[in-house]
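Only the coordinates and a few stated rules stand behind these numbers; no lab work does. Everything quoted here is computed from the prediction, not taken from an experiment. Cβ atoms are built from the backbone, for glycine too; each structure is taken alone.
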Structure P
Amino acid sequence: MNTSAIAVLVVLGVAYAAFALPVINWFITYCDLVAKATGRENERQRFWNTDDGGMNSFEREQLRGLRSGDYLGLTDPKIVALGSKLKRRMRHLLWMGVGLVVTVVVVVEFVLR
């Protein structure tokens with residue numbers, strides 16, 4: 001029973017990572033496209049004002065814009081389409097992460113004890 005519980009956790013963790021890594025790459029691409037479209041390439045490449053997660057102020061601004069829907073005001077349809085895709089995928093990642101944490105708690109509390 002313990003081996004199967006750990007195997008389930010490993011599979012869920014790998015599935016989460018397999019879903020998250022492309023989203024991270026799409027976010028980097030999205031930030032590059034927005035920087036080019038708005039003429040803020042220099043601000044995009046600054047490494048000062050970087051937080052513990054590795055995001056600079058430009059990336060944090062774009063992440064907040066994705067969450068609030070500010071990307072819909074951009075004129076490039078490619079950026080808007082990528083923003084819509086990212087917002088949806090990031091919402092899925094949030095709920096997948098919550099589910100993964102709940103699964104870990106359940107397995108640790110009820111299966112591995």
Structure Q
Amino acid sequence: MIEFSRIKNTKFYASCAYYFVLENKLKNVKKARLLKNQDFVSKFEENLSEFVYYVDDLKNNLNEASKVKDALEVVFFQLNKIFKDHLPSLTLTKLSKNLIPEDLPLQ
């Protein structure tokens with residue numbers, strides 16, 4: 001229980017505690033956006049070994065968020081290829097959060 005308490009309270013990046021990475025998959029889009037920041041990733045890895053019981057879960061959850069990040073990038077680039085002359089980049093970014101690569105035609 002002590003380690004769980006520490007994982008909830010130990011912040012490694014801005015206001016992000018390690019518990020944020022353990023939270024449900026609905027937050028994977030937010031985690032995916034943070035993964036673009038190398039400072040977030042390096043600070044996450046910096047003290048990860050302190051949480052012996054949770055280290056595998058933390059790594060797995062961040063890997064899942066990484067897959068979401070990759071999928072979001074694929075969707076954004078496909079949307080950009082199709083609609084770049086018709087929609088602004090911000091709109092395409094917001095649309096990409098609601099789609100997966102399989103939703104779009106591959107060209």
Cα extents along the principal axes in Å computed as 54, 24, 18: which structure among P, Q?
Q
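Tell me which structure, out of P, Q, gives 4.3 once distance in nm of label points 7 Å out along Cα→Cβ at positions 5 and 69 is calculated. Can you show the working numbers first?
Working: P: 4.3; Q: 3.3.
Traced to structure P.
For which of the structures P, Q does the calculation of helix-only ellipticity at 222 nm (-39500 (n - 2.57) for each DSSP H run of 4 or more, over all residues; to 500) return -25500?
P
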Of the structures P, Q, report the one carrying the highest value of mean count of other Cβ atoms within 10 Å over residues 13-20.
Q
Label whose coordinates, when relative contact order in percent (Cα under 8 Å, 6 or more apart) is calculated, return 24 (choices P, Q):
Q
Which structure, out of P, Q, was distance in nm of label points 7 Å out along Cα→Cβ at positions 29 and 53 calculated from, if the result is 3.3?
Q
Where is distance in nm of label points 7 Å out along Cα→Cβ at positions 21 and 93 largest, in which of P, Q?
Q
